[in-house]
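Multiple structures are listed underneath, in C-alpha cells.
What follows is calculated from the coordinates using simple rules that are stated; it is not laboratory data. Source: prediction; values computed, not measured. Cβ atoms are built from the backbone, for glycine too; each structure is taken alone.
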Structure P
Amino acid sequence: MNMQFAADALTHEFDGFNVVIDPENERGDIILDRPPMNVIMMAQRDELRRAFEALDADGRVRVIVLRAEGEHFSSGGYIKGFLEASPEHVSHLADNVAAPWRALKPVIAANQGYTFGVGFEISLACDFRIATQSCRYALPEQKLGQIPGSGGSARLQGIIGIARTKDIVMRSRRISGQQAFDWGIATELVEDGKLEEATAALVKELRAFSPLAQRTAKKLLNDSENATVATGIELEGHAYSRLRQSDDFAEGVRAFHEKRAPTFKGT
C-alpha cells in the first residue's frame with residue numbers, strides 16, 4: 001500500500017470508529033466509538049483491518065494505538081451478525097482481527113471497562129496491552145453455545161498456557177485488570193483515569209528506538225513464536241546480521257560512545 005493509497009483510505013468515514021493521526025507525536029489512533037458499549041459490527045471488522053493497514057503504510061505514523069471512547073473498550077461483537085453471516089465468512093473472522101499482529105509498526109491496545117469477545121481478541125493481537133484497574137477481560141462465547149472465533153483462545157493460550165486459558169474460555173470467566181497483569185495478559189496496569197497518560201508515555205518511549213530495529217524485533221518475535229529454541233536462535237542470527245549493516249545501528253554505536261541520544265532514521 002503506497003502513501004497516497006494510505007491517505008485516501010483514512011479519509012473514509014468509518015462505521016463505529018474513528019481514525020486520528022497526530023504527526024507531531026508520530027501516532028495514529030483507531031478509536032472505537034459506538035456508544036454505549038462500542039459493539040463491533042461484522043462489516044466493521046473489514047474496515048478495522050483496512051484502517052490498520054493504512055496507518056501501517058502512513059509515513060507520519062511510528063506507533064499505532066487502539067483505544068475507545070467512553071467507559072468500556074468494547075462489549076464484543078454484534079451477536080445477531082453471526083447468524084446473518086455465512087459459515088464461510090465467519091470461518092475467516094480471525095484474518096481481520098489479526099491486522100494489529102501483521103502490522104510492521106508497534107501497536108498498543110488501551111483497555112478499560114468491558115473488554116469482551118472480539119474486543120479482547122483484537123487487543124490480544126496487539127503488541128502491548130495497557131489495562132486500567134476497572135478493566136474486565138472475558139471471552140463469553142460459551143454462554144452463547146459457541147467458542148471464540150477470532151483467534152482469542154489460541155493467542156491467549158500462547159500467553160498464559162492451556163490451564164488458565166481453559167479457566168477463562170470454558171467458564172466464560174471475567175478477569176480483572178489486576179489478574180490480567182499478574183498473568184501476563186496486560187503488559188501494564190494503571191489507575192482509572194491514567195490510561196491516556198500511560199499510553200502517551202509508551203508511545204514516546206517506542207518512538208525513541210530505531211524504526212528499523214522495532215520492525216525487525218516484532219517480525220522476529222512473531223515468526224519465532226511457535227518455533228523451537230534452535231530455530232528461533234537461527235532466525236535471530238539472520239536478523240541481527242542484517243541490522244548490523246544498517247545506518248541506525250552505526251548511529252546507535254556512535255551515540256553510545258559519544259554519550260548522546262541517537263538520531264535514528266529508519267535505514
Structure Q
Amino acid sequence: MSGSSAGSAGRRVIVLGGTSEIALACVRELQSREPREVALLGRDREALGLAGEKLRAQGVGRVIELELDALDTQRHEEVIGRAFEELGGGEIVILAVGMLGERGGLPSDVAAAVELLQVNVVGAGSLLMHAARRLREGGGGALVVLSSVAAERPRRANAVYGASKAALDSLAQGLGDDLQGTGVRVLVVRPGFVRTRMTSGLAPAPLATTPEAVAEVVRGGLESGAHTVWAPRALRLPMLFMRMLPRPIFRRIKQ
C-alpha cells in the first residue's frame with residue numbers, strides 16, 4: 001500500500017512516544033473510522049501498559065507495547081523493526097517524542113536544555129529516519145511528525161524548545177521531499193498551544209486547542225494528501241505574519 005494512496009486507511013499504526021496524549025488521540029480518531037492494530041513504543045512501561053489498556057477498552061483489537069528510550073539511539077533500529085514485525089507490517093507511523101523544558105531564552109539549567117535538544121532533535125531525528133526507512137522497505141505508508149508552531153520561528157520565550165522543533169521540522173520536510181515517489185509520505189503537524197499534561201500550569205495561548213481537535217486535523221491531513229498542517233487550521237495565517245515580521249519588532253514579543 002503506497003503512502004500516496006493510503007491516506008488514513010492504514011490498519012497498522014506504530015506510535016513512537018506511545019504515551020503522548022496527542023498521539024493517542026490520533027489513534028482513537030483513526031479507530032473511530034475503522035479498526036486498527038497498534039504498537040506503542042515508549043520509555044515508561046507502566047504508562048504504556050495503561051495507555052494500551054485504555055485503547056483496548058475503546059475498541060482497538062490489538063495493542064502491543066515495547067520499551068524504547070529516545071536517548072538510546074543504538075536500539076532504535078532494532079525496536080522499530082520489532083514493532084513492524086510483531087504487527088506484521090505498518091502503514092502509519094506517528095512520531096510524538098518530545099520535551100517542553102524551561103521557558104525563556106538562555107536557560108538557567110543548561111544541562112537540562114542540552115538533554116531537551118538530545119531528545120527532541122537527536123533522539124526524535126533518529127526515530128524519524130529509522131521509521132522512514134522501514135516504511136520505504138515495506139512498500140510505503142504515512143509518517144506523521146508532531147512538530148509545533150514554535151518551529152516556524154523560535155521566539156525568545158521558548159528559544160531552546162523552538163530551536164529543537166525547528167530542527168526536527170526541517171529534517172521531516174527534507175525527508176518528505178526526498179521520499180516523494182517512493183510510496184512514503186511525511187505529514188508534518190504544527191499544533192499551537194495544546195491542553196495536555198505537558199502544558200499543565202501554563203497560561204493558554206490564543207487559539208489553544210485539545211488533543212482531540214489536533215487528531216481531527218491529522219486525520220484530515222492524511223486524507224487530503226497534505227505535507228504540512230496547522231492545528232487549529234486558523235493558526236496558518238498568523239504564523240505567516242509572524243514569519244514576515246522584521247527582527248527588531250519580532251524580538252519585542254516576550255510570550
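If mean projected area of the Cα convex hull in nm² comes out at 13.0 when worked out from the coordinates, which of P, Q was used?
Q
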Entry that produces 1.12 once Cα Rg over 2.2 N^0.38 Å, for residues 27-170 alone is calculated, selected from P, Q: Q
Structure (P, Q) behind the derived value 3, 18, 26, 22, 14, 10, 5, 2, 0 of P(r) over Cα pairs in 5 Å bins from 0, in percent, for residues 115-186 alone: Q
Top of P, Q by distance in nm of label points 7 Å out along Cα→Cβ at positions 75 and 211, largest first: P
For 15.8 (mean count of other Cβ atoms within 10 Å over residues 99-106, calculated) the corresponding structure among P, Q: Q
Structures P, Q, by relative contact order in percent (Cα under 8 Å, 6 or more apart): label with the highest value: Q
